[in-house]
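Readers should treat all values here as calculations from the given coordinates under stated rules, not as data from a laboratory. No experiment lies behind these values; they were computed from the predicted model shown. Cβ atoms are built from the backbone, for glycine too; each structure is taken alone.
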Structure 1
Amino acid sequence: MEAPAKQTLTKLLHQINRLSIDEALSLLSGSFPGKVTFSSSFSLEDQVIMHRIVHNNIPISIFTLDTGRLFAETYSVWNSTNIRYQTPIKAYYPDHAKLESFILENGPNSFYESVDNRKTCCAIRKVAPLKRALAGNAVWITGLRAEHSAARQDLQPLEWDEANHIIKYHPLLHWTTAETKAYIDEHHIPYNPLYDRGFVSIGCAPCTRAIKAGEDFRAGRWWWEDNSGKECGLHENRI
């Protein structure tokens, strides 16, 4: 990151630390008009952020990544969200040629066979569409929380994503799961019913399962892999 960008980030972080979430979102949208975007996977966190953006009429664009292998319940909450908020959510999809080639060569479930295959699948279905969605934007709003994994404990609310050359803002970074669920209930926000069945981190259907009592928050993602700190590539590259 170049010195001027670093100075901007430091200044914004100082300002945001003294603001409410709604004020911080408004500050960012005002500082970078038309260049602030929010990525939603319709998680509990993302539904809270969606509510705050739309309820306060903050001019932030909203998008989602449709991998083609999401749970039926995810599409259901997506539809319910459209009905509730009456706001456009732009979907980004994988490049059909790359996906067709990958599946032709490796099969539809090759992500179970090796970490490399799984990461390639994630790259095609998620990382590449994300780059298209973020192109031309200056700020990316996410639903990351520190509780999600040990790798996220050291995050700052505002950070620089070197891979995508964009500022990332995590408005709910220090919220607990209990606080997030309470907000959803209080404001009657649509949410994915899989959360009521033991799912805590919901991605593609073949790669996500409910967790057992005492298991790590991320245990339900790519559970057949025995390494910790598993990520799909969307939030790995930052400085």
Structure 2
Amino acid sequence: MIRTLNMVENIASLNARFQTAAPGDILAWFAGQYPGNIAFSSSLGAEDQVITHLLSKIADPVKVFTLDTGRLFQETYDLLEITRVKYGMDIRIFFPESSAVEDMVNANGINLFYRSIELRRMCCHIRKKEPLIRALAGMEIWITGMRREQSVTRSEAKMIEWDPALPILKVNPLIDWSDDMVWEFIRTNHVPVSDLHSKGYPSIGCLPCTRQVAPGEEIRSGRWWWEMPRNKECGLHTKD
């Protein structure tokens, strides 16, 4: 923790240092500096698949994990297995606490998230945030696939930032990448991605909370589409 606190004091200089660095170089540097204390959370989306590919080229190990909410698309499970086999990677799966899910559903119904923002956030917390906290326990660095271009809620995110809610230092190596850059990398490097992307799902979460989007719509507009844009985060990348 002392090392991380020292790093927090130098976030501005780190962002300046890596401003023009390639994502692979950023990942390699942090993996080398924090062996055994660095983790990558993958939702198996396009950006996360790019990072998984880059991590497979790095000598220093990084803990890779995903969160199974119990409400994912079958295509997500299929891609998980394809990715594990292709990269020979141990991707750990974290599940929500079954008793918490049972209590929530029995008290509020199976599709409670449609009824209010508060209930949706409760569901996200139980199915995603709490498992994330367990997955990151003991870690000092959290790697994510966030990009500013994804939504208005992420437009001011930095490449390296402090997440006080966890607390942990978050590294977003693709933060400045455009959608075109992501897909060019995927095509050039034959990175496996979900079949859903070709069916109008640029951002994929839980099945009941994700819909197809029309051309020209914001990338994450299909996530919790019944809510206003400012509310459309599951709680993993909010600082309150």
Exercise. Looking at structures 1, 2, which one was distance in nm of label points 7 Å out along Cα→Cβ at positions 102 and 118 calculated from, given that it came out as 2.6?
Worked result: 2
Exercise. Between structures 1, 2, where is FRET efficiency 1/(1 + (r/R0)^6) of positions 182 and 222 (r between Cβ atoms, R0 = 25 Å, to 0.05) highest?
Worked result: 2
